[in-house]
1. Where is volume of the Cα convex hull per residue in Å³, for residues 44-91 alone largest, in which of P, Q, R?
2. Taking distance in nm of label points 7 Å out along Cα→Cβ at positions 28 and 124 from the coordinates of each of P, Q, R, which one would give 1.0?
Structure P
Amino acid sequence: MNQARIVIIDDHLLLLSGLCLLLNGQEDMTVVGQADTIEKAKETVQELSPDIILLDITINDDSGLHLLPNLKAMSPDSKIIILTMHEDQQYLQKAMQLGAAGFVLKKGLDVDLLYAIRSVMRGEAYIQPAMLKTYISGEVEERAAAKPKEKELILWESLSAREKEVMLAVAHGHTSKEIAEKNFLSEKTVATYRSRAMLKLGIETRADLVGLTLRLGFLLNE
């Protein structure tokens, strides 16, 4: 199994230690470097060119967001996930505009972080679920006028390929067990894709989903 090579940039030593224990305990992840200053971060990333960079939004009173473009220039193939205590949409929007692949709140540095790393390694973006709906709503307002169908299409395009696949299967009436067996997934994984996609789309029931896919032309009205 190929392991995701990870560099952690954070000036909180206890957090660094805890993250190393968490990530090195995963079969598909390994921490190859750490940095607690801006200069050391640049040196480490340039030397190692990791798959994933976990970047604290604040490093010794400096901004991790200011560092982000430099790291991307040094290691273009590295995917950067921002770590922060701040539930502030401005930080989130700025990070994504600068090219971050993920945004995780420090209070979710266990299951959410592991899911974020695996999502990013699959080529998907990851935003903390607690902040996702507001972020997408802001993006929709900027990119679409008041046309409901256009807004719905933008929301649909925010889904990953796997989330779209699961949502269409649900809309066609397939159960989680059937979807899991067809795609060689666990039912729990299917449920996770389903709940995250429903959150992104701003819907709550299968009836809502069927209506949306009908309006977008993805489901035949029989």
Structure Q
Amino acid sequence: MRKGPPLKSALEESRTFESRRNIVSLEKGRIKKVFSDAEAAHHEWSILMLLYKRGVAVPEVLELRENVLYLQYCPGPLLLDRVLALEHKNSAESLNNLCTELADWFDRFYQAVPGHIRGDVNFRNFIVGVSGVIGIDFEALPTGQKEMDMGAMLAYYAAYSPAFTTQRTRSAAIMFNVFSEKILLDKNKVLEEIHIAFKRMKKRRKCFDTRIVESWLSSFEKEV
């Protein structure tokens, strides 16, 4: 009887990833990202090419065919999964190290494209690779202040399940303090941006307890 390929190899060769706007899959060792139209694909292609050439850790662009973008496959857990795993282990030192890698990525990004921000700082838009953090999904390259990224990122972090816990307060404080050592940030502006991000969440989410959010934010402010 002829044997097929090992199960692990077969799974790694073909895989589909969760995406709200596009169809993303792993095919023959590279990422295939199908956009709704060619203009959207070309837009992300141009952003990735710019960042890659300027030394930012992003997937290498391999090919662009109309509305399909082929990218380097970067193995590793999503930032969200890695952060939650470290929280579960209650490993403050490892979390500090991970936040340092993330801050290094943002520092390089801001130096590469002055005046621009990451914008979509969802923790699912970063991969923790062997050599450090890698940014993925660049459908826009907005302009703005660094505090906008930091505030939105901390708000996302606070709201990920299990949301607004005491441990999450300490972990978010670690992230903010690590970033502040690497990147010049206005603390009051960051806190203001966290408030703005929470207001946006309230509009999108049916279950959003303002009292719990305000209590968490008050505890966070005391930590930083």
Structure R
Amino acid sequence: MERYQSLGLVGEGSYGTVLKCRHRGSGRLVAIKKFLDSDDDRTVKKIAQREIKLLRQLRHDNLVNLLEVWKRRRRWYLVFEFVERTLLDELEQNPNGLDLNTSRQYLFQILRAGAFCHQQNIIHRDIKPENILISHSGVIKLCDFGFARTVASPAEGGVYTDYVATRWYRPPELLVGDTKYGKPVDVWAVGCLFMEMLTSQPLFPGDSDLDQIHHIVRCFVFEYHI
């Protein structure tokens, strides 16, 4: 961290913190994700190593760019390009939703990011407003690949954990504990995001997994009767 000047905390989560920093030599602004002690926590170690592995192989205009990685005193540090705000920030500033044209532009870029990941046989598994970065010029960057993973082939019969994706963006198969899901889990999350962009309200704001299923069923039963 000696080469970087910390400018403040950007975010904090279960597995570490994200700092806004400036490179002392070039003056470039970056975001540094500092994980918790990964040698003492297997989950943190697994998430950190998975994110590093996937982001080193994924390069796309709509994916956050990993610049540098190091480990110091049993902690992983990931250096990313700094992007000014998130989709969550946009929604909080626009309580009645974003305009249709802006929502379409964001949706197109989010779909490009997701499609590229899927072409590389990778599912993100945690698409939500906090993980959609937006630059001043309106460029979308999908970030936080801690829950992402490679999809197994049908012959391999991949089985995955169902404890992924923030509840409001989980598809029904995850809510009922299915462990043989695939790329459609990301598509469902993007659909939920699009409706939220238009209204600034979550489409299915469940308080629990059971309540989440109730919101989904009620929505589709209502549509069916109409």
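1. Details: P: 79; Q: 94; R: 105.
Biggest value here belongs to R.
2. Values: P: 1.0; Q: 2.8; R: 2.3.
Label of the source structure: P.
A short reminder: the numbers here are calculations on the coordinates, not readings from a lab. Note that the structure is a prediction, hence the values are computed from the model and not measured. Cβ atoms are built from the backbone, for glycine too; each structure is taken alone.
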